[in-house]
Structure I
Amino acid sequence: MIKPDATILVTGANGFVGSHLVEALLEAGYRVRCMVRRTSDLSFIRDLPVELAYAEVGKGIGLLEACQDVAAVCHCAALTRAPDEETFFRVNARGSEALARAALEASPGLRRFLFVSSQAAAGPSPAASHYLDEDCTPHPVTWYGASKLAAEQALLAIPGLPLTIVRAAPVFGPRDRDFLSYFCLVNRHLDLQLGNGDRAMSLIYVQDLVDLILLALENDRAGGQIYFGSAWSHTHAEFSRAIARALGARTVQVRLPLAILPPMAAWSRVQCRLTGRPPLLNDQRVRDLRAPYWLCSGEKAARELGFAPRWDLVTASQETAGWYREQGWL
């Protein structure tokens, strides 16, 4: 067990999941060291009683100093967007390995290295009735997913590393920008659906993911294990209806054929060259969207760690929508 007043290093602490985790760790009585870049936006953690450590996983800068005398590392930092495959692997795979080796060197008494991975490392499920579990053969379809899987494999190969891996399903909640576009579309009364309408995915609300991370951090049984972080699974249409209910919005459903994705990505690339802004849709995202089922099972985490989601889809959507409105994001 990790002592209640022990120091926990959180990478990506200023981000969406990381900042929620920092708050939960403080509430649980831990001391928290936040690993951030000097250029990081600290809005979400600025007023919290934490220690800051300036370091960069992708460049290997400041890792030993950041990892000095910590009981555990919660590695949340990752690149989810990058211009090429090499950048994904440099930061997400080789950077994670460098961080773990620094933690072992700087903190000989390290009790846990908790790696927040992604369902993308395992890849999509083959059918609506097939939920991937921890024994599945991974088959990532994007550079991001492949880089997270490479990170898992590199970490598992490090002798003596007290590793636990949490493969998070798509996460949403307050402070998240990835799902903001879904909420914005519904707020504009649009329910965009791809394909034939039976597309489905596993999801987890950020507070439930934080609960799972804490359970995996504190439970000795979690050492050396991989867990999927999934709370519930829904069709895309069900998710849109939950968002519409949260926003009090009436929507018109518009179905788009999957064949439209490649030309949309090509047009997005043209816009990128003209404006200098990142493309809204690229070839990697098309690979992601082509897979109709992104389903994984949280049964192992429930059985071994006692994980039970506290939030349902509608309530989680209401909390998220309310925060977006408070911040003026909607």
Structure II
Amino acid sequence: MKRLRIDVEDIADLHNLAKAAKNAARAKRHRPEVQTFFHCLDHNLNQLSRDILAGRVPEGEFKQFRIFDPKERIIHAACFKDRVLHHAIMNVAGPPIDRAMVASSFACRPDKGIHCGIRHVQSKLRKYPWYVKIDIEHYFDTIDQRLLLQLLERRFKGENFMALVGRIISGYQTLPGKGLPIGSLTSQHFANYYLDGLDRHLMETLKAFAHARYMDDVVWWCMDKQAAGRTLAAVEAYLRERRSLRVKPSSVQINRSRRGISFCGFRVLPGAIRLGARRKRRYGALRRKWERLFISGTIDAKKLQQGYAAVHAMTQHADSMQWRKNHLERSVTIEA
């Protein structure tokens, strides 16, 4: 494999940093930290460029908070200066990482995403008789940092650039040498790339009929239940020996494709796509939130309608018309 050379000068380029700052600020312009950075944008970008070239970044400051949707997770959000740095790195390193990955990996990739993934899964449910579905236990917390850096070094070269990447990776740890922070752009892309070897092992070595992965949610298709069991054992061994990861025991499913599968918040069937239970709960909670804001006078009718549109967008890729109608009939609605 020919490695791509990236120099820190490519990352520190002011045009690249300006683009990175714009991307990092998207939907966050109202935050004081972002406003402060943009108030002296030229100065801050020039300072960040000098800091990159001198090896003084990242700052490694994280704001920790807890979320509960779709499940309880601890998020570590980097300071805005580091977020700009992360975007600057991915502006340069992101496209070659994306080109290196298999087509049936759907997280953190342009022209992919959840809805492309569920359509792919549905097409394979129609075609192949049995599937296996797994996810990884405590995925982000158990990624081996040394191994991740080795994988990236097979893709990229450039001593100062790889030293910068190494500082970012080692700047957060759950245990010595383990973990990536959920909430960081580089973490998302690096964690996604960390399992690209599993994708190839499934398709090229184990000869799975088809495959889909969204971050650490993995599904593949087999001819029969016996083949499903064999490939599952091989995947567990690969993850344990080659990636220092464990399959979450309660996540393992071996089933007939005609019975459907839960994937990325949807219940995917050969002939239909339904909303999953958690997505239904989120729909109801968000709808009630917007209505409370309207009733309290915090937002006007126009904002309420915009909120409704955003909530309904969650359901647009599912066959959900009848469910939404029933949900509205059961709920107390308001006039906007």
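No lab work stands behind these numbers, since they all come straight from the coordinates. These numbers were taken from a predicted model, which means no experiment stands behind them. Cβ atoms are built from the backbone, for glycine too; each structure is taken alone.
Tabulated data for the structure shown
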{"item": "Structure with the greatest value (metric mean count of other Cβ atoms within 10 Å over residues 96-103, set I, II)", "result": "I"}
{"item": "Structure responsible for -11000, with helix-only ellipticity at 222 nm (-39500 (n - 2.57) for each DSSP H run of 4 or more, over all residues; to 500) calculated and labels I, II on offer", "result": "I"}
{"item": "Which of I, II leads on distance in nm of label points 7 Å out along Cα→Cβ at positions 64 and 208, largest value", "result": "I"}
{"item": "FRET efficiency 1/(1 + (r/R0)^6) of positions 152 and 192 (r between Cβ atoms, R0 = 30 Å, to 0.05) from the coordinates reads 0.35; which among I, II", "result": "I"}
{"item": "Entry that produces 35, 32, 16 once semi-axes √(5λ) of the Cα gyration tensor in Å is calculated, selected from I, II", "result": "II"}
{"item": "Distance in nm of label points 7 Å out along Cα→Cβ at positions 176 and 200 derived as 3.2 - corresponding label from I, II", "result": "II"}
{"item": "FRET efficiency 1/(1 + (r/R0)^6) of positions 80 and 120 (r between Cβ atoms, R0 = 35 Å, to 0.05) - structure with the largest value, from I, II", "result": "I"}
{"item": "Computed 16.4, 50 for Rg and Dmax of the Cα atoms in Å, for residues 88-183 alone - originating structure among I, II", "result": "II"}
